[in-house]
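Trainee: Take a look at the structures listed below.
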Structure 1
Amino acid sequence: MSILQKAYSALELKEQGNILIELLSTHLNNSKHSASQTLNWNTPENQLDFWQNQSEQSNEVKDILQTILNTSINLHNPKYMGHQVAPTLPLAALAGLMSSYLNNGMAVYEMGTASSAIEKLILQDICNKIGYDANADGFLTSGGTLANLTALLAARRQMVKEDVWEDGSNKKLAVMVSEEAHYCIDRAARIMGMGTSGIIKIPVDKHYRMRIDLLESYYEKATENGLQVIAVIGSAPTTSTGIYDKLDEIASFCSKFNLWFHVDGAHGGAVVYSKKYKSLAKGIEKADSVVIDGHKMMMMPSIMTFLAFKNKIHSYQTFSQKAQYLWENSEDEEWYNYAKRTFECTKSMMSIQFYLVKQAYGDSIFEEYVDTLYDLGQVFYEMVEDEAHLESFLKPDANIVCFRYVHPDLHHDEINKINQQIRKAILEDGRFYIVQTLLQSKNYLRVTLMNPFTSQKEINELLKTVLTLGEKFMIKNQ
């Protein structure tokens, strides 16, 4: 038997699949009980050297897979409290394996018959949860960055009279967005040629929500400067602090001035599944377009993003590119030919991952996940408030909490330095994983509670670690 024949044999698949599932099962069990590190820290250079040596030592599948597990960050560990990426639900991961195996590209219907129909059903459900009527539609795409860009391209298509896609444009266009919005909005606007002047950043209030009272004056100033504002973007929530903008009020402003209203709900749009927290996104149903990441608050593998449009026609008019070898001439919408509506001419069967989970567990699993983690955000905040030498930045809306070590004997720069040292020490220790952010020129430790099995026990251990390190560095820096 040739190597190629062996590699494609059903027996090889079964043997290697059994090895993988056994390793992942053990990994998941150990992770849930915090029996392993969250991160085995290594510098980029040392990591590269390690893998160079590893490549020369072992070709055994089991050894390679185990080494990858050992040298990768462990999101399934309850002590992971870092970036906004979910610990993948095992069933979704298994569906991902099937997606990779089948490799249906989904550019045209023939290349994704089952997944195309499933995607249509999923988006109908998402649109319904948002509060849209039967006239809505959308699709899945690879990540919030791409989804936000696509939504803004759709906004441009609707708000600008000229056909920019075909003829280009010399118009000075602009969007309005919170100064705390995710950087992908800034990046999307620059890709679209708006430049710095076309990204109108609205200041936030003391609660870090976009100041709605400033929208009209900023809009009028932009118009006076020769800019055509095409859209306002609301954050649900912002990524730095996890605070939701007042979407309902932004919707009213957009309605008054006939502007496209887009909601970047990449992190927290999943609250549409939660009866308890859905009010945080009040007004989301008035948006012309909404982005929600499945790999954040819906336990899906990276990367999976829902892009929903209030008016389905808008999702078909974004791109007007002819590729007759891919599809036949047709006057209908051709919802099943997804390359007509997305950047991706080939995209994975990500729809089957969400569909399988929804069918197996129902919508209640998404609600329970959101409620568990948002509740935990409040618990974390309250535990920080109970410590004399810790302070939080503000009360969280979601599962993102910013806090820091403080001491009355320390001035501003010393506090910043100590919190930087604390984060570095935690990173290198590897038991926990948290990140940091700069708010009002102050360094804060930042947690995003993504693991539903994180409890007060892990939070208490983290806070005690921060306090111990803070005291250590305070003495050391004197």
Structure 2
Amino acid sequence: MGGLFGVVSKHDCVMDLYFGTDYHSHLGTSRGGMAVWTGKSFTRFIHNIENIQFRSKFEMDLSAMSGNMGIGCISDYEAQPLTVRSHLGNYAITTVGRINNIDKIVEDCFRKNLIHFLEMSEGEINPTEVVSALIDQEDSFKDGILRAQETIDGSCTMLVLSSKGIYAARDFYGRTPLIVGKKDGAFCVTFESCALTNLGYKTVYELGPGEIILLTPDGIEQISPPRDKMKICAFLWVYFGYPSSAYEGINVEIMRNINGSILARNDKVDVDYVCGIPDSGIAHAIGYSNEAKIPYARPFVKYTPTWSRSFMPQTREVRQKIAKMKLMPITDLIEGKRLLFCDDSIVRGTQMSETAQLLYSYNAKEVHIRSACPPLIFNCKYLNFSRMRTELDLAARRAIKKLQGNDSIDLDKYCDHNCEEYKHMVDHIAKQLGFSSLKYQALPDMLDAIGLPHENLCTYCWNGKS
């Protein structure tokens, strides 16, 4: 997905920018970048962080950076922030989201005699550069950002750093959060609210859908008001978000505890231990354990010092290798035990299947799996949850295809936990992946655990409805 962070201060902002950006490292593992306005120009560094932590990669750059305004990002794909010189002046820009109609936008730019875009690897164009091209077609940053918001099919939250301050714009439907923090002499803007506390900031404002503000060391100026309709990503609470973060006033860890509790309330299974798949499954499991009055245990511990999240690599072999290497078994808590594992979701199912088989190899008696969200049936078209080549990579879609035997499928029945087709799909997945039993959280219950009005939450990956 990616994350972003910006600072405007009456003093040097580099250390706050450095640590604030680093607090988004769980959201992307491809590129990291920072850009600082020196008062005359930009100092910018971008590095590949696929095999090294953000802090380690950028530590040597800090002595070469100084300024009172800056933006940074952790990206799961493209190099950012970009620095741009246009009729609007010099600015730096970073974005989070996904542009589904990028080819059409590029062709429209060519027809208007915008000369070229720089290609990335495999001939692709940097989406953030496309956003800057849309902005530069207007006579002000406000109008340019509005053009980008209205043109993009998908989502785009952005920070634009100019000599005046940071223009912060939440995407059109508010699918991702954007939060303003304040401390003496400085303001910051962040995707993750967890970045605020240890840097001394307190939350003072959360942008609404499509809202644009200008952040300066002296305060917040609203440039364009929020829109009426919000569709924030529900998966932020289930998986993406860091436990200490909150969006729309709802804390991630508390939501996961409630969600696990609801899972247990609607479940009947006799097991020895409730366990969580590290890391995001743990809070769901604690909620389940507390509600079910079944002891919580850790038959696996995650070796975190060197292993990154395993869903990011695109090849199956690498994903499988990382998944195996980073989870270390505690055999005394496995042998002869009936275990129930909570995880945030089941995507491809390959890693979960191999985890179950590994548990059996250590003589687990039973392995029951509980997913904290419904079956993933559609690829996300808004936030780049993953870059799967086909929806048949999803465990649920493979099961549906196997059960249906053709492409003319009424997917609505498989999205409804009350339908027989749904139950057959779940049974098939459990059998194929080798689980003693499998149960998914029902969509209404998951949304209740979040606590926002259901109509304000995006549920596309579960039911195809945005």
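Trainee: Of structures 1, 2, which gives 17.0 when mean count of other Cβ atoms within 10 Å over residues 250-257 is computed from the coordinates?
Mentor: Answer for the origin of the read-out: 1.
Trainee: Related question: State the single structure among 1, 2 that was used to calculate helix-only ellipticity at 222 nm (-39500 (n - 2.57) for each DSSP H run of 4 or more, over all residues; to 500), giving -14000.
Mentor: Among 1, 2, the structure yielding -14000 for helix-only ellipticity at 222 nm (-39500 (n - 2.57) for each DSSP H run of 4 or more, over all residues; to 500) is 1.
Trainee: State the single structure among 1, 2 that was used to calculate distance in nm of label points 7 Å out along Cα→Cβ at positions 34 and 202, giving 4.2.
Mentor: Answer by label: 1.
Trainee: Right, something else. If relative contact order in percent (Cα under 8 Å, 6 or more apart) is computed to be 21, which of 1, 2 is the source?
Mentor: This figure was derived from 1.
Trainee: With Cα extents along the principal axes in Å coming out at 71, 67, 42, pick the structure among 1, 2 it was computed from.
Mentor: 1
Any read-out appearing in this document is the output of simple, stated calculations on the displayed coordinates, not a laboratory observation. Note that the structure is a prediction, hence the values are computed from the model and not measured. Cβ atoms are built from the backbone, for glycine too; each structure is taken alone.
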